[in-house]
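What follows is calculated from the coordinates using simple rules that are stated; it is not laboratory data. This structure is a prediction, so every number in the text was calculated from the model and none was measured. Cβ atoms are built from the backbone, for glycine too; each structure is taken alone.
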Structure 1
Amino acid sequence: MTSLIESRKELTVLAVTGALVVALGAFGAHGLKPLLSETALHTYQTGVQYHFYHVLAMGLMVLFYLQSENKTFLHSFYLFTGGILAFSGSLYLLSTVEISGISSFRLLGPITPLGGLLFILGWLNIVRCIMPKR
């Protein structure tokens with residue numbers, strides 16, 4: 001069985017990403033709420049929700065990898081990580097355009113669906129993990 005030490009990098013990414021979603025969620029609920037329009041706040045909260053769901057999924061991927069030593073679970077881990085950066089990250093930036101004044105954030109719009117695609121690929125990759133090898 002794989003040890004926790006062998007997964008130190010993934011566990012570090014998981015811990016930092018988990019702490020970040022808690023901080024960003026609190027910041028949105030308390031710091032940004034009075035500053036953003038209802039639509040922008042909803043966009044921000046969508047980013048937080050998907051970020052949180054996929055932190056949990058990343059944790060499961062590490063646990064499944066530690067139990068099975070099947071590195072394909074780590075592929076899903078990194079697809080979810082990329083999805084958080086692209087999907088949630090772009091939503092965080094897009095939702096704050098009105099208060100940051102950085103209009104170039106609007107160029108990030110096309111990145112959001114790419115992040116969604118990474119999430120989908122991460123979930124579909126799990127099928128590869130559980131299919132019997134031929």
Structure 2
Amino acid sequence: MHTIDPRIIEFINEHHVLTLATCLANEPWCANCFYVYLEKENAFIFTSDMKTKHVQDSLQQSMVAGSVVLETNMIGKIRGLQFQGEMIRLEDGMLNVAKKAYLKRFPVAMLMKTTLWAVKPVLLKYTDNRLGFGKKLLWES
């Protein structure tokens with residue numbers, strides 16, 4: 001696996017909401033999730049209830065897609081990330097690391113009874129118009 005461009009990591013860490021897309025039986029679905037990114041594990045960590053459609057979809061089809069975007073009207077400042085990856089329920093060792101990082105960023109989550117999930121990216125496509133119109137940086141596992 002080659003190194004992820006630090007500009008991609010910086011963008012991911014500047015934000016905290018991702019849009020997650022699932023598809024099951026030709027029925028697409030999107031959900032917005034608060035996330036924390038674990039760089040060492042290359043994983044987006046978020047909480048979601050087992051009953052949600054995106055979780056139920058992912059239990060049958062674990063490959064998902066998503067995006068993180070900077071909202072701006074200034075074309076020269078547009079930045080965004082699209083990704084594909086595998087959604088997994090966290091268990092054992094990674095669960096403890098993820099829970100600590102998630103609760104540090106979102107302490108209110110201590111009050112919620114939900115399950116921690118990860119998306120382990122296999123593809124990251126980062127667009128940054130500050131580098132030139134439509135400039136894209138790609139990473140694949």
Structure 3
Amino acid sequence: MRALVAAIFFTLLPVQAATLIVHVGNIDPKGGILHVALYTEKQWPDNDAKPVSDMVVPATAPLTTVVMKDIAPGVYGIKSFQDVNKNGEFDQDFIGLPMERYGFSRDARPFLTAPGFDRTKFAVPEGVSEITFHLQ
């Protein structure tokens with residue numbers, strides 16, 4: 001009975017929000033802006049999905065840091081790209097090869113397409129946490 005009461009009590013407590021500090025390395029010195037988007041596993045494969053959090057900040061070489069606040073604790077993946085020409089698009093050439101630097105959490109590397117969620121996922125606990133990855 002005590003276990004049941006404790007379980008009910010803890011499920012009624014509000015979940016503390018998390019703050020995620022994201023360090024993105026290998027920023028091109030040409031500048032521009034950096035897009036950093038946080039996704040759940042369900043959102044990951046859908047390129048049109050609205051991210052849990054999306055930050056657009058000035059790209060400063062060699063490392064740019066963004067702070068994502070009020071994130072629910074959970075498991076996420078990050079997609080990022082440096083928009084040097086500030087057109088709001090991830091530019092590709094006529095055969096689809098990237099023309100701008102891009103990256104994924106856990107430094108996951110793509111092979112013909114973006115890496116799967118399992119290769120990029122990481123846990124965000126309550127409180128403050130940090131992650132570092134590099135653009136390619």
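Points to keep in mind about this one:
- Origin of the derived value -3000 (helix-only ellipticity at 222 nm (-39500 (n - 2.57) for each DSSP H run of 4 or more, over all residues; to 500); candidates 1, 2, 3): 3
- For distance in nm of label points 7 Å out along Cα→Cβ at positions 53 and 101 computed as 2.2, the structure of 1, 2, 3 it came from: 3
- Test item: P(r) over Cα pairs in 10 Å bins from 0, in percent calculated as 11, 42, 34, 12, 1, pick one of 1, 2, 3: 2
- Test item: distance in nm of label points 7 Å out along Cα→Cβ at positions 37 and 69 calculated as 1.7, pick one of 1, 2, 3: 2
- Test item: mean count of other Cβ atoms within 10 Å over residues 45-52 calculated as 19.5, pick one of 1, 2, 3: 1
- Looking across 1, 2, 3, the calculation of distance in nm of label points 7 Å out along Cα→Cβ at positions 93 and 125 that yields 2.2 traces back to 1.
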